[in-house]
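Just so it is clear, none of the values below were taken in a lab; they were calculated from the coordinates. It should be emphasised that the depicted structure is a prediction, and the values quoted were computed from it without experimental measurement. Cβ atoms are built from the backbone, for glycine too; each structure is taken alone.
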Structure 1
């Protein structure tokens, strides 16, 4: 797949020097989708998870909110079409409106621009029962048909796995890099490896890992309780020469803020290393 993306049949064997002057090097990516003329996006960051239920959308929202507070113009493209949760976390509701130029994202209280399928449905609880190609097409339209305006960082909240949507995003959007969200369970180790390997096959850089649900801090004595067992993320990260950017605790107060649509008030400072790395990348 990476070879298709690069447009060179020898992408895995040729060097930068040997590619100089090669006709294939200047070929346009056939899968690339043009952005809306009214969108000026500087950087695209993907937030992925190998499996569901690890708090990926929470990490997406937290990092985006942190970057917005730092003064950047931020957007979130909710590519999790069948399980959208970004609008609820920020307390925004549809319907999104548009004109002949395209559809306009809805802005959260902190200025974060959001586009999600839930902002287009008449009923937010209505299920989206679509096959893979239709879902992938919707994600591409969120890129091509949405008037994002000026955005410094667009975060793409991806569904779990290595299926149609991640493949579409990696091939069709100019993704600068990925953050992989995981949790301490043993099962996750294998799934994380799949996510890393897919990213490398697609020639998309991986910035590092964020481990969610790492521990629960006792409110009485402050002792850390490893609810899901001892983490093995350090071993996995070392095997891929990638950093662990943050370990997030189970925090009921943050969960309450998310449920109340007040994500921008969560202030997850432990994600500062992830935000700093994105700035420097």
Structure 2
């Protein structure tokens, strides 16, 4: 006995006509009659009394009808529940490569609270993720300052200083922390993302740095520093790229950057995104 046969059986019983049931089922009458004969042979009973006026259920047919309705309804509800379980909710989140370590504790806390939610993560620069956010591709993103705030809401996750990264081969001050005047005798590699911030900090103290290179690739800049060509200046969370290099903190408040959570201003967040935001911003 198959569910398909029970569906055919129920339709015939409901309409009282094999021809009408075939029309509703979008099939011809002979295959439908064949399926009912197969069902009757399998059960060794007659399910319908046939007459010129149509068909009527036998006593065995009436018993099967009640059971068939329950079985078909249960099968349908099971199908819907299984399909629903397979459609997990998704959080579309942007993360810049060097902020993963910062945001991971929040992601972990969110996942423990919401084990049914999957992630769709977009990697990219702050500017790329900013555009994704405004374009509706993302709901929430982790980003870095400086950035434009006119079209987004922003909440600070972490404030961090800049670091000076150089080869141990370079003859330079070995103190754990430095100030901008300590960098005047070093050629510098600046990450273009922070060029203006860094130069403004120097100029605010009437200092003129020796800018050896301005680059777009942080990892490439680290290779230049490793070769002893210059000292690279980056946010501290990029320290994971600095294996084997000398890392010194720049004790300059003007050079502090922030890792922030951003979302579109005036937009309505989904319940999933709002829950993630609440966890990140909880005291």
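From which structure (1, 2) was distance in nm of label points 7 Å out along Cα→Cβ at positions 94 and 238 calculated, if the value obtained is 1.9? The read-out was computed on structure 2. Which of 1, 2 yields 10.8 for mean count of other Cβ atoms within 10 Å over residues 126-133, as computed? Checking each candidate, the match is 1.
A value of 25 was derived for relative contact order in percent (Cα under 8 Å, 6 or more apart); which structure in 1, 2 was it taken from?
That value comes from structure 1.
Of structures 1, 2, the largest value of FRET efficiency 1/(1 + (r/R0)^6) of positions 30 and 166 (r between Cβ atoms, R0 = 41 Å, to 0.05) belongs to 1.
When distance in nm of label points 7 Å out along Cα→Cβ at positions 198 and 254 is computed for each of 1, 2, which one produces 2.4? Before the final figure, lay out the partial values.
Values: 1: 2.4; 2: 1.5.
Label of the source structure: 1.
Could you tell me which structure in 1, 2 was used to calculate helix-only ellipticity at 222 nm (-39500 (n - 2.57) for each DSSP H run of 4 or more, over all residues; to 500) as -9000? Please list the in-between numbers first.
Numbers: 1: -9000; 2: -13000.
Among 1, 2, the structure yielding -9000 for helix-only ellipticity at 222 nm (-39500 (n - 2.57) for each DSSP H run of 4 or more, over all residues; to 500) is 1.
Among candidates 1, 2, the computation of distance in nm of label points 7 Å out along Cα→Cβ at positions 38 and 62 that gave 2.9 used structure 2.
Given 6, 28, 35, 22, 7, 1, 0 as the derived value for P(r) over Cα pairs in 10 Å bins from 0, in percent, which of the supplied structures 1, 2 does it correspond to? Attributed to the structure labelled 1.
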